[in-house]
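A short reminder: the numbers here are calculations on the coordinates, not readings from a lab. These figures come from a predicted structure and were not determined experimentally. Cβ atoms are built from the backbone, for glycine too; each structure is taken alone.
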Structure 1
């Protein structure tokens, strides 16, 4: 029985919805495997609503460019869970995950309930310790306060833009969401964040003051944004990266400030690559993959799409999770002339086509409905195609194309 099959037998809130009510079981598990969370050094902990994965990847790849041995833990994956655990941008081998996660699963068999995310988080900790990493970049999965990554001793905390998402878990107000995410501030660890709205900033700054931590609020200016990449100005310095989409400017600025705080004077962003985020799979025909799945991210993706390819009207294949602001996302989409196709991804959390269809009609869009991956692959031949709204859908398409990630 493969390790991936065994992991998939665990409860997986990413697929089914729901959340962990506390971290007590996870702390017990960590104690049973030697408390790896206390031993990892130089942990960069990243939380927020949008841009977490991009910021984590940018920091990790730049630290690797600087010659360090760098662990990276992100979620969700696109094609394989092996992508979630990387060292120097190379995914863990299945045989290595088999060895590490297999030991953890023996402990969970005796100790009872453990989640998919918790086992993978613990596996990443043990793997990075085994490989003696210099820096370890951990992206929070959901929220912050009750996230499995919140057990780590942090060197730096990065808080990306906070907005409405997972409101059934984190709370329906922006203040509740900001509280859950900023709860990762537990001491004097320096905090790097971007310019959020006033309610969010008040909560972050209150938390920082409570623990006597330093806060660094990053500002930036976009100098160039086109299909070749992005240039921004941060603290009087011009930096460039081959990232597509103006929305990446904020993530690049946060990464730059983090790296400077870690002592990297001239971070190298020349080879930054982030799968699934304004990911141009093909230029001829034009096919773009993007996992934006909340209103803010979709809005910024659509703006960047218009700026990067102003002459193109796109066919957009959309799948969303049922816990998202579906109406808000389709409202954003309705402001453009793209043709909409609706589809489900193969997990229970996927929103029903009927719900997406009714809201589309409300906003003057008459979408077409797709029922299979084969229909999606057929549309690729026509070009000018965007697959949007779900990393799960993107992963399904990439798997069908035998695309290797990481």
Structure 2
């Protein structure tokens, strides 16, 4: 809600369902003042055979002001099953970490882990055939055409509350970040013409400000260049922002991004076992982007096991030197089941003294954090330099914190 984020995953799922001859409607409960009444009304009117609920995130992933979302979703699942007599499919990006455990925690009937656009209709066929399988793994193919259904979302409400429209160029991520549930997942690229058509449809309903919803935009430099060249030819007069990583970039890419309306990049950085080349790439990235007039905010995760305070100070100096717009630091590492960092920490009993909220629950569904650089230590390390910001201290995201820099 700070800002509200349109559920574009549901728009893709609705498009896949309708393209296969099914009927589907989206019920967006983001701004609902009476969730259960709206659910009952929608079910009475539409009379569905089955319902689906998206789990975009398990929680907000931040230690400060943490919000855990599954309990509210569990209440919705219970209401639909008990009061409406319908079965429930759970999906969404948040299910990737531990689908079996999330299925059980929410007491849903089925779960799709991973991108469901290419498999939702197959899953429905299996359910109709009375399969005993409750867990399905979503998949896509590069170039899969999905007609996104944007009519089910009231975008005006999102725009009024500071939200912006989203789009994506691919699914998955080839990076191997030790803390991320999406690391090393298969990558599927979308047809560039389809992505641009989505943007045009959103422009037609009044959207002009966009956020790219990829894990990181620059999964492939060649694809990024092709996309930006195609977007430039359309001359759409939009502004947009994206997450990127310090890899697969050159100055030509930043020039094209600027020419197509990109004004802000959030650069994702972590300090886990990095070589000198990594810091050199970050410096080149920052100087190259800034030279084209694009602002860069760094999201930095640090304070990994065995990292010493002096090492962290050196990392901060490396990032500060090229002067990004801001550096958002997080030293509270959210642990998720099956991530490399979680396995390392849980297996080392000497590190358990740095765990917060841990109760020997290996599922790690409820928030558990690792921290050995607390807020007081972090404040001393950054020495109250205004370029640094402690992530989670206030709600919001980079594009609305730094909105005044948009051009």
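Things to note:
- Here P(r) over Cα pairs in 20 Å bins from 0, in percent was derived from just one of the structures 1, 2, and that gives 27, 61, 12; the source is 1.
- Distance in nm of label points 7 Å out along Cα→Cβ at positions 62 and 262 from the coordinates reads 2.4; which among 1, 2: 2
- Between structures 1, 2, the greatest calculated value of FRET efficiency 1/(1 + (r/R0)^6) of positions 70 and 142 (r between Cβ atoms, R0 = 35 Å, to 0.05) is seen in 1.
- Here mean count of other Cβ atoms within 10 Å over residues 134-141 was derived from just one of the structures 1, 2, and that gives 25.0; the source is 1.
- For 3.8 (distance in nm of label points 7 Å out along Cα→Cβ at positions 102 and 374, calculated) the corresponding structure among 1, 2: 1
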